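K.L.:
Once you scroll down, you'll see the structures, which are given as structure tokens.
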Structure P
Amino acid sequence: MSITLRAGRWSGRLAALALGLAMSAMSPQAQALDEVKIIAPAAPGGGWDQTARTMAEAMQTAGVVKNVQVSNVPGAGGTIGLAQFADAQKGKEDSLMVTGLVMVGAILTNNSPVSLADTTPIARLTGEYEIIVVPADSKFQTMADLVAAMKADPGSVAWAGGSAGGTDHILVGLIAQAAGSDPTKINYVPFSGGGEALAALLGGHVAAGVSGIGEFIGQVDAGKLRALAVSGPEPINNIPTLKEQGVDVELANWRGIVAPPGLSPEATQELVATVSRTVESQPWQEALKTKGWTDLYMAGDQFAEFLRSEEARIKGVLTQIGLVK
């Protein structure tokens, strides 16, 4: 499915959202909904599942929704859950699904016939920035050292990260692009879990590692790994950003929430308002602090536009590194 075709559907949805927002401006404050169902398109315990269950708890505790049910539909980077959601929940005004950057990549790498353009965008919620680390005794003292080695010979720098085509892989591809290195020649070694990637780093089997900050920061604090950069807009724990070191890349492993296709502008706006009230609530704000999630809230038509541009950006990166044709 081409970007052009998807863009047409996005444009229609943007118009619907704009109409809904205009209509809601004259409406009284939304009352608590009776029930909402949230689908986490992943197995229990992961980031999407935690997001779904944390939102469910915040909705109920804050009195935004009386009853919230969470169910899991794992598989294929969320694309199995996405396909079921878009089909079975079409037109249903009480359904939501957690999504995120990983799903954008999985849709492209799995050549999924269903995309996020087949949903109704509601809001981007949270994000986690990435960290680039090397073993404590690495010869790479700075990000500049690592980038120089990539430019000289991309294959000589082995990177450990999560699944192929995921956030970690995308970040390495973006770094290669920004450094003027050939993204198709990067030496990326995917691991199924952070523990395996950590073992490869500590064992000297790879030169560098990429993951969410929470995955490696404990080993950095313990002196077993050395942090070279973070992928956010500002330093974290005194770790400089990529941009500060001349690598023009910023990337967050964001998570958001969408509704099914086929909703009226009024129903769409009601869900936007429901999520907005939840995000503003004390239970949700406390959860952000407890879990260390960065607040990246962006709602309605702004989120829809973000999804369209994010899809184009990620498709470009995955094409450059040879995972998408």
Structure Q
Amino acid sequence: MGRRPLSAILVIKHGALGDFVQGFDALASLRASFPEAHICLLTSPPFTALAQKTGWFDEIVTDQRRGFWHLPSLWHIRRLFARGWDRVLDLQCSRRTAAYHRLFAQPFGLDWYGTARGCSHPLPDFSGINNAERMLITVERAGASRQSADLSFLADQTLSSQLASDLPIRFSLLIAGCSLAKPEKRWPADRFAELARVQLAASVQPVLIGTSADSAALARIAAQVPQVLNWQSRTSLSDLLILSSQAEAIIGNDTGPTFLAARSGCPCLMVMGAATDPAMSAPLGAAAGWLKKDRIDTISVAEVLTELEHLSKKSR
């Protein structure tokens, strides 16, 4: 006898952006495998709009992730679990989601796929396995067949007329920022500036991508190399994917936009330090790669250029 069709699936994925992007294939696989099921995503506020764009979910519930002393928020989450679900897929596997299992899923007898102690479907040891593969294995265990995510939902629009008019024919993307809480993940701005000068000499226009949190690093690069285009806070995720598909190369730190850019198929190199484990967090893409040293500031521009050349050959 075949497995009973699933009618209601709850997926937990709070973020961050890079990890959310690494989950694209798993989430798309779930939607394709259970087209008739009601799939609900429990996520955090920064990813609600992105999740809506994907078209993979029938419902999106925002988790503010307030302290457990905040009773209205706790009641909000309890009511969600009380609705009853055929499967709960914990793609976050955090201490918070383990608490959700203990407080809500166990009392309601829900089928839970994750790492929470005592859950009905515990996941294997994922040490040394890429985050994207971890999430694919999780949805496969729940009955899904793996698929590659179609990212046309992010690239179904054109660049704004202002960006398009400013864009040179040959350009690279430099993603020089990352979380302010983890400065050890930042390749020095001076190195990005040196790389920008090399690219300009080769008639490739460097374009700086980032948000206001990256303003200091981008300003330092622009001060050293005034010819760069500083597009801080000018690009959406959709713009980033469109630009990535047209760029000659992308060089970035361990940060969400680099993971997204890698999916474009363009040569994309992530620069890593001791804080990043490539076995778990390497970017995925047809021509994506990484370069790591325990001290990220000892990675030279020459090493980056050599690795980019190897990635360029993969994309041809």
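K.L.:
Name the one structure among P, Q that distance in nm of label points 7 Å out along Cα→Cβ at positions 245 and 301 of 4.1 was derived from.
P.N.:
Corresponding structure: P.
K.L.:
Another question about this same structure. Looking at structures P, Q, which one was helix-only ellipticity at 222 nm (-39500 (n - 2.57) for each DSSP H run of 4 or more, over all residues; to 500) calculated from, given that it came out as -10500?
P.N.:
Going through each structure in turn, the value belongs to Q.
K.L.:
Any idea which of P, Q comes out highest on distance in nm of label points 7 Å out along Cα→Cβ at positions 117 and 269?
P.N.:
Q
K.L.:
Something else: Matching task: 1.4 is the computed value of distance in nm of label points 7 Å out along Cα→Cβ at positions 213 and 237. Pick the structure from P, Q.
P.N.:
So the calculation was done on Q.
K.L.:
For relative contact order in percent (Cα under 8 Å, 6 or more apart), which of the structures P, Q scores highest?
P.N.:
Once relative contact order in percent (Cα under 8 Å, 6 or more apart) is tallied for P, Q, the winner is P.
K.L.:
Tell me which of P, Q gives 15.8 when you compute mean projected area of the Cα convex hull in nm².
P.N.:
Structure P accounts for this read-out.
We did not get these values from a lab; they are worked out from the coordinates using the rules stated. This is a predicted model, so every value here is computed, not measured. Cβ atoms are built from the backbone, for glycine too; each structure is taken alone.
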